[in-house]
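Rule-based calculations on the coordinates, nothing more; no lab input. Predicted model only: the values in this text are computed from it and were never measured. Cβ atoms are built from the backbone, for glycine too; each structure is taken alone.
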Structure 1
Amino acid sequence: MKIRAVLFDCDGLMFNTEQVSQDLWRQEACKYDETLSDDFFKTITGARGVDLTPYEKETPHLMEIASAMRQKRFDLSFWSSFEKDALNKKGMVELALWLHEHGIAIAVCSSSNADYVQTLLSTVSVPLPFDAIVGGNMVKHGKPAPDIFLLGAETLGVQPQECLVLEDSRQGIVAAHAAGMTSVFVEDTIPKDEEMRSFMNYEVHHLGEVIDLFEKEFV
């Protein structure tokens, strides 16, 4: 199989932002003496524009919590305040540099806005040679729709079947499958379920292991 491009998710895949975000959600919920379920986080992680009303019964103040989180979650000053490399996920820098050195195009395809992605990239001490950044604000339908990955492939000038998608969320794995792309699951806060197992092509423990995967499967 010839892979010409790698599409990176951002939150939870490149950076340890999902765990930080979940902690912020829980802190906000505690103000109302409420809790948020694992299923809630599984639903919202990696997605955009999720309907939260099914969870209001178990969390009556959810809309107030969500309103506060919309301000906190994408506060660029908050994320830029982290020390250099403090948010990096294991192997992320090494993989990005290895792919670039081997002539493989790389893009970030995130449900979050592009300016937020740029802010996180600015916390890395080494400039990362990404060829494109595709934010959720650039497509009509967010993950699990395939739009963002298809736009990523188009931007890089490659065919969907030539793309490898790196994801840590259910929504991302489903989106990669719908786009006709090969996917690699890297678990973060969301464990894989049966649907994810049926859709994902590979699994690694951290991003550094994607280099080994390339040398075994794609070279």
Structure 2
Amino acid sequence: MKKKAISVLSGGLDSTIATSFYKDEYEIHGITFNYGQKSLKNEINASKKISEKLGLKHTVIGLPWLSDLGASALTTEDELPKISINDLGNQEICEGSADKVWVPGRNIVFTSIAISFAEAENAEAIIVGWDKEEANTFPDNSKNFLKSFNKTINIGSKNFVEIKAPLIDLNKDEIVKLGYKISSPIELSYSCYSNKERHCGICESCLRRKSGFMRSGIQDPTEYME
């Protein structure tokens, strides 16, 4: 019998590949959060398709209060920040972009809820898509955050639960390569911040996805509007 795991599955490139990485090792329950984000419909559709493809149980969890906190462009009518693909290496510009889409405590909240699911279902692992590239501007994707959270769980949980982040030392091009190596259903993933049916191609998340495929030398199956 397989061990159990909970995956924080947004339906994006990173969480899809991270979940796929452990699909043969664990019986996985994917959880997707509705926190009022612009891309909600597409994230849920992608997560459901990915869960069906990988044979996962899937649950959508509503967090209506989270969209009322802060002023993230992901959850308000504010325009999403626009940068160019050449700006991705500019720390100052990327930090400014990250500030505009920051949702207060998002990964802390998501991972804490995943811990509750793990305890209730006797799961041993929580799978997340945190990675090295995004940790440059999002501290809740960093290796230090991962280590600290695992220490907290070790103290505060009665069960043995570990957060596993298989992409934590990888940049986007390396993530894409890993995804193809393990036959992850990347083509079903949705990374865009907007509410468009197709990837907008101009938000930072789309640009990092584009750049990752370009640098990997692997053909990008994504349909972009621009």
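Descriptive notes on the structure:
- Value 3.1, calculated as distance in nm of label points 7 Å out along Cα→Cβ at positions 8 and 40, assigned to which of 1, 2: 1
- Answer label among 1, 2 for the case where distance in nm of label points 7 Å out along Cα→Cβ at positions 32 and 128, calculated from the coordinates, equals 3.3: 1
- Computed over structures 1, 2, distance in nm of label points 7 Å out along Cα→Cβ at positions 96 and 120 reaches its largest value in 2.
- Entry that produces 1.2 once distance in nm of label points 7 Å out along Cα→Cβ at positions 168 and 200 is calculated, selected from 1, 2: 1
- For 0.30 (FRET efficiency 1/(1 + (r/R0)^6) of positions 56 and 184 (r between Cβ atoms, R0 = 30 Å, to 0.05), calculated) the corresponding structure among 1, 2: 1
- The greatest value of distance in nm of label points 7 Å out along Cα→Cβ at positions 72 and 208 among structures 1, 2 is that of 1.
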